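Asker: Presented below are the structures under discussion, each in the form of structure tokens.
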Structure 1
Amino acid sequence: MKVFVVLLAFFFLGCADVSARRTFLNLLPENKEIEIGKAYVPYAIEEFDGLYPDREVQEYVRSVGMRLVKHTERKVPYEFYVVNSSQINAFALPGGPVMITRGLLLRLNSEGELASVLGHELGHINARHHARFLEKQFGLSLLLNIGALFVAEKPYGQALLQFGQVGAGLLSLKFSRDQEREADQLGILYTYRAGYDPNSIIGVFEMFKSMERGGRPPEWLSTHPLPETRIAEAKAQIQRLRPQGALVQDTEDFHRVKERLKRTQPSFEEFEKGKKAFANNNLRLALEHFQRAVELYPENYMARAYMAYVLARDQRLDEAEGHSRRALDTMPDVFLTNYVYGYVKFLRGDYQGSLRYLQKANNLIPDHASTHYYLGRNYEILGQRSKAIEHYRTALELSQGKAEWASDARERLRRLGGM
């Protein structure tokens, strides 16, 4: 479906209503678009190394974002998140969520540049670019039922596989030139209306292009193409706007927050080294890096959760429970902390406690195969045969039978009469 490009003259009248102008093109209801966006927030948080665990940083970015949304056309439940990844990236999800990486925040030079990045992502939401991708790629029947996965009594393997496919599609979505132009136009308008100097976006673009020329293109460019013509078009739009008045370019708040990020950077560098060693199954080296990460910044809950998992595998269960509990206390509403704490509880023989936290993890991300396997183990031990069978089946389907516990799950299914 060809994207409708809003005319610049329409912007300058100051009465743009993107959603109203496009009602005839909308297939996915707005309430479902919002539901889908919320469903994939936990998925995106895990994909980008968790939430940055500093409330002041999170609240600051949210305050800049909420200043912008007062001037957007669509009135949806916008939320803003700083995720821990060192990637140079920012992205949005359908219906309101906007995420910016710690890596990109560290590369920006002013609050105006931050506002420009957030404004651009708000442009994608207001132009419904994600929703149109979903409509075209997956069809309404699947999209309308995604929310049902979170209230269903039984897990359904095939539906959960589709859930994962939708999430992967959203997080790797590449926008067309028309869509990027439209998001630029809207983002520039929002920043100007919010009192920021719209020229800030040019500084961001030039920084991205400089990184590209230096042989290390930012991840943002993989999903947001940036040809020279796009920069020229943005400059032309700003020139036509004729920005004037006391426009905000920078604030002390931005630099205070950036200093907070810089102080914790060594901890996250250690975490990344540990994560790489963990992926290579070098658990001893991984544990060393995770321990250093936590020593450098005790609130680094991702490092603490990974460390707890490694300790649990080594049967150091007292230490594992202590670190997994601390990670959970730091960030109680994300997938990883609930999954790891539930896993440790299972190993300690607290099956009811394990169920509680694994169920919460499963509610956050319903297509994680190992969560279903350990839910099955708990239900089997507690004598709930039918629930154990359902979760073993789902675990095997999601993992395609390739997980380290797959043979055990098949044997348990056979014994329970579920094969």
Structure 2
Amino acid sequence: MNILEDLEYRGLLFQVTHREALERELESKRVRLYVGFDPTADSLHIGSLVPILTLRRFQLAGHVPIAVVGGATGLIGDPSGKKQERVLNTSDTVELWTGKLKAQLSRFLDFESADNPALVVNNFDWTEPMSVIEFLRDVGKHFSVNTMLNRETVSARLETGISFTEFSYMLLQSNDFLELFRRYECILQMGGSDQWGNIVGGIDLIRRVTGEQAYGLTMPLVTKADGTKFGKTESGAVWLDAEKFSVYQFYQFWLNAADEDVIRFLKYFTFLSREEIEALEKELETNPGLRKAQKALALEVTSLVHGQAATERAVHLSNVLFSGDIKDLTVDEVREVFGGVPSIDLPTDGAMDIVSILQASGACPSKRQAREDIRNGAIHVNGDKVTEETRVFGSGDLYGGEFLVLRRGKKNYFLVRFIGAE
């Protein structure tokens, strides 16, 4: 199975130009290829994982991946998939974020390989020295406005409006491809399916300027089977930076993948073989309750992004949460594990009975329900079962001196802080 056939099996081959010719190139020599990543934030998120891991797949197949961090295009803003104009960030901000993205990309690609070391470059290096006249004469003259207006990324914005700044984005990205072709003999650009028009623009520019053939390949934009947006949680985006989205939360995100999504995600986001994925698919059909496919997905992706040691810790915290035995967790671990659960600050200078706490925190809808849950053994505080309706909790009972951890049933957790507690 060659690299394109593997991508096809995994559902990662959405569109490709001149496939037969590209396959001959890939089979006959070491090809240089690239994906661009604009620094629109100080971290990449999991929406970037598909192109990042696809670069890695090509490197494992013997080719040379180039990750382009858009220090220049990040100052402009890609209109693709956006209904409104992006907010333009300052050059200092973009420069700072560019450095952070470079560091993140370095986790996934091998820069020390003796045969095909990866590259990370910044398109600001060749864009900034160009004058406006040079850009218009050397790049702009090769583009038809009529053709650009018909590109989906532009036409979708004509009703709401698109500035000349964003309208010019395609030219900048096309010039990137031309520069990489000249500097590194890079002949293949990849991206999400929303980048098709930009990629084709670059291929056309290379043909017009050099007379040579270049290629393009797009991957599908990831969606969930239920129609909800992939890569979003109640707390926001799923970032690759552990400071913005903890390793535990990251592990849980993948562990909670729906049965309808998990096999597709195993193909997209892991390097498990076809045989391993098919075995997990059979296991999912016969023993869905064991969630072996979800556990494999969470383990593989978290290890790829955060490393083995951090993943083992996330697995440990996950097992603790599942068992409900939280007594051995540190305060920092409790914050990490319960960072996304409902929390409330209760004003009290002394103490409060458990029934009132359960109602005020929203753990139980009423005092009657709270009493019933206590009688049924469904209420735990800081890992201990509460058996008395009159039980009172005060500042001395706070976990680590900070909060109460309430659990109703097996999975419903709540954090309570006493504002007046010393």
Structure 3
Amino acid sequence: MSQPNIQLIRGFKDILPGETELWQQIERTAIALFEDFGYREIRIPIMEKTELFARSIGEDTDIVEKEMYTFADRKGDQLTLRPEATASICRSYIQHKMYAQDPVRKFYTIGPMFRRERPQKGRYRQFYQIDAEIFGVAAPYADVELIFLLRTLFERLNVTDTTAHVNSLGCPVCRPRFKEALSTLLAKAASSLCSDCLRRKDRNPLRVMDCKVPGCREAMKGAPAILDYLCDDCSSHFSTVTDMLTQLGVPFNVDKQLVRGLDYYTRTAFEIQTGALGAQSAVAGGGRYDGLVGSLGGPEVPAIGFAIGFDRLAEIVALNAPATIRPPDLYIAALGEPAKKLAFEWSAALGLKGIGAAMEYGGKSLKAQMKQANRAGAGRVLIVGESELESGMVALRNMADKTQKDIPVGVIVDTLIETFSKKEQSIG
């Protein structure tokens, strides 16, 4: 009796050929943009001590309380698969004393994150993010730069149905007065709140504004706006952000209901929203976290960053540019063992020159190999068998116009390199 096949873990997914090409295109576009603006790649581990996320994200958040993949290792240490990248980048910045020579650093990273959320379309338990962070800059120009980068990246990926939403979350000076006013409203609206928000309203009332439950959203329609409670410094900071976005031609909405779900955010918060995927409108978000580095044991260094939901972005990009598997440049139809050995040598030499050559390693007939070449989308087929080796000439067939020419065996590789380089020049 055969064993049942093993399936994916729920909430995880394979990224298959045909999709990976699209993901690579997005990565290349993002990396080129980041590096043009002076960001450098940092690669962080996917696992950290649980304490890092409890201290940075906040013990009262859903992520820490419900969603993290946390376990004890053999020594009993509590470890967690990273649910986001910012805390790990901060830990690395502190641990390696990157602030010592120059506190101003720009980083980007691309990779998987893990949260045990309820799986749904566009939301997975292993999901991918593109992150960019700026350390050591308190000025609002860093905030504007990151929003401008997001806007530019989406334009380069032909994602045009987007809007930037911006807000200020204040700072430790002005936020307490806002929390007090918000707590007064929440006390009156308690009967309309979900069970999570009933708990949040006393421990972290700001997070009630981030709840997606319809009853809570309705109750929050009359909530005070934190912009009305900003201190002079925070108000000036936010005014510069909106003024510079306008000056750069970045369209935005001031969204008084926008907050970030993590405890470490201060001042500017922002999201990029799109109508391309229905209700799941946010495709990127971020904000300033000036106190996080200090709270994790480092110096008091201001910082700001964003994260893009890679899975969701790939879905949107695919709407306009479906990914395809790159077809081979050449298919070598080899008949017989002597021909196959030569064909294998040729394909290796061509591959080193950037020419993709596919071939059949088994014993299929010429007809079957021609069908295979056609299915693969090969532009040309090189036919070599016993008779071609005896005559010293092999046939190169153009699959588009069905024309064919003979090439001497001794100059096959050089001729094909010249043929494909001319083709590229004509395309260019």
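Taken together, the values in this text are just the output of simple stated rules run on the coordinates, not laboratory data. Keep in mind that what you see is a predicted model, and the values were worked out from it rather than measured.
Asker: Taking percent of Cα pairs over 43 Å apart from the coordinates of each of 1, 2, 3, which one would give 31?
Answerer: For percent of Cα pairs over 43 Å apart, the value 31 is produced by structure 3.
Asker: Can you rank 1, 2, 3 by mean projected area of the Cα convex hull in nm², for residues 58-249 alone and just name the one with the largest value?
Answerer: Top value of mean projected area of the Cα convex hull in nm², for residues 58-249 alone, among 1, 2, 3, belongs to structure 3.
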